[in-house]
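Every number in this text was worked out from the coordinates using simple rules, so none of it is lab data. As the structure is a computational prediction, the values presented were derived from the model and not from experiment. Cβ atoms are built from the backbone, for glycine too; each structure is taken alone.
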Structure I
């Protein structure tokens, strides 16, 4: 008989995570346009307005991973979401590019705090026998946010004043606060030895080294995907397919929804490699197809490939990263995963924004496709050739968490 997965706490975590990620991706796609329209920002500055949020989130995740079990998971979650609400109010008073960058940093920091708690809490409410499936659905909540967030953002941007985007985000975060109030988090009482181990600012107190190899590959895929998030609207406008671009992320989400149940089960039954190699190949195909998208249908086809590829790889990598760590370092493993992937998402728009004026958007996506190709040998050497990457991985990986 299967252990129960869909508990009240698990569902509450999924909803809260979805709403917070929705606001993240909604603003990630639209804030660069806001920076250009409101403050005449250059392409590089517009990319920075988008990506600086992720830098703030990185700092928040470092702080959250370190103090998660010292402050308490529920307290840190409530603190993070409450501060997110305050930051959301600040958007309404922004009147300069500098203020925008400062508030994006603050918003990112608070998001990083809350996200670290949720990523850790979900691992404690999922039965070990259904870990791949459970974390897969958690990642699905993020994947749906990557699709629905940009879709809503582009729609509001086209139909209303930009301030309505800030109103929508504020409502989503307020609802997430309500759900988090009723969430019961599993707190861990640290031993004296574990508390001493987490004191100070040693690298081992900020990063879970067992989670680093798989997370490095995920960070490269995040770098590639950041170009889709930040520059798809500009690319589509340039090619007169803006309407199709608004549905790109819906197709992306549909591809993930269709494949997620099977991919999660296959992860548990046949091991990560069975799912992760095809996911990388799908991402590569999607980026190359995107680069050649001059008509709407081709753009949507690329969305399906990118959806399966990026969505599946990231959820699988997160599962591996969390399961690789001992129980008392699961919080650090979670923050490690998001810190490194946040770096990929964060530096991507800034670096790519400097390249675009010289090569154009189409060539940018070709370059990102080539970068994605590198993920195949990276995956093999950093993780794919290890025994834990093959069938039986759930038992192999979860044994580490019991140490």
Structure II
């Protein structure tokens, strides 16, 4: 069964093709047969298309950036034409999975795409004005190119968090906020779900018996508290701006600061939006970069501002993990994933130091050996520490396969 994954963003599109057995779902992630991407910001009026396949063949071309349907068609044709060919034709695509950022309160699971689903995604655009329109455009293009007879599914980033109880999801504002759809939705759900499933495999236990906190630490950062296989809390909220300090996003701040900036300095909504989303976080506080590697280089050179940014970053991760402990009841494993979580031994080490009161002990040798899908806690640590390479595309493919049975 060949399942195509489309992740259509506002300035890029990433795609891949998996070949899954018809009769069983593999326990371990498979390598894609084919991977492709479109960069709409490559150059003035130009888009860059990159493609590679399982045989190591690569291709790259530039095209006019104006017609996204044509670009997607050009990309997908490399599946069955030219040096990167891996299937005989479009009829060899048996299903398509689309990453959709916001499913609101409507979807607790993936949904097979029809007119009603597309209308709902469109209705939710005010909650995700950058992402949902791009996701919807990707769906429409795929339907045009492959036809409605090929089953296509929307996999929502918010769906995994719909199990969060109201006490954790509802904000303590006026009750009318709920009528307006203002509540915690959470994001990175596909990543958190994959990592929880993979953690259970690595630990040799049933997910329904585990209490986990998953740390998705990339340019965007979020935690999820997972109890008995269900998400019971997460740090991102109504928008992806809430929660942890991030690459360029502030995370949670005192709302009174915004009122102060509006009244005292005359800042408007657009200026505050830019400040909180683009000029804050690691980059804004350090004055160096949102790249953790460059930040640590600056710290090694004695940059006090970079050091402060790192310390605030660690403090906020620890504080939010600590706040989640009552929700999980006990902690069986702490999971690190995404760019920083997977690759920064210093971040993992400093975060874990805050939880020695739980008996958590990190094996520093294992921590420094570029672990991947590995347990890096000492044998006697009652809390396991896992580093897991997140594979959101594979999780989407798994979900599509299950829906197609």
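Laid out as a table, the results:
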item	result
Read-out helix-only ellipticity at 222 nm (-39500 (n - 2.57) for each DSSP H run of 4 or more, over all residues; to 500), computed value -11000, structure in I, II	II
Ranking I, II by Kirkwood radius over Cα pairs in Å, the structure that comes out highest	II
Computed 17.9 for mean count of other Cβ atoms within 10 Å over residues 315-322 - originating structure among I, II	II
Entry that produces 26 once relative contact order in percent (Cα under 8 Å, 6 or more apart) is calculated, selected from I, II	I
Distance in nm of label points 7 Å out along Cα→Cβ at positions 51 and 235 - structure with the largest value, from I, II	II
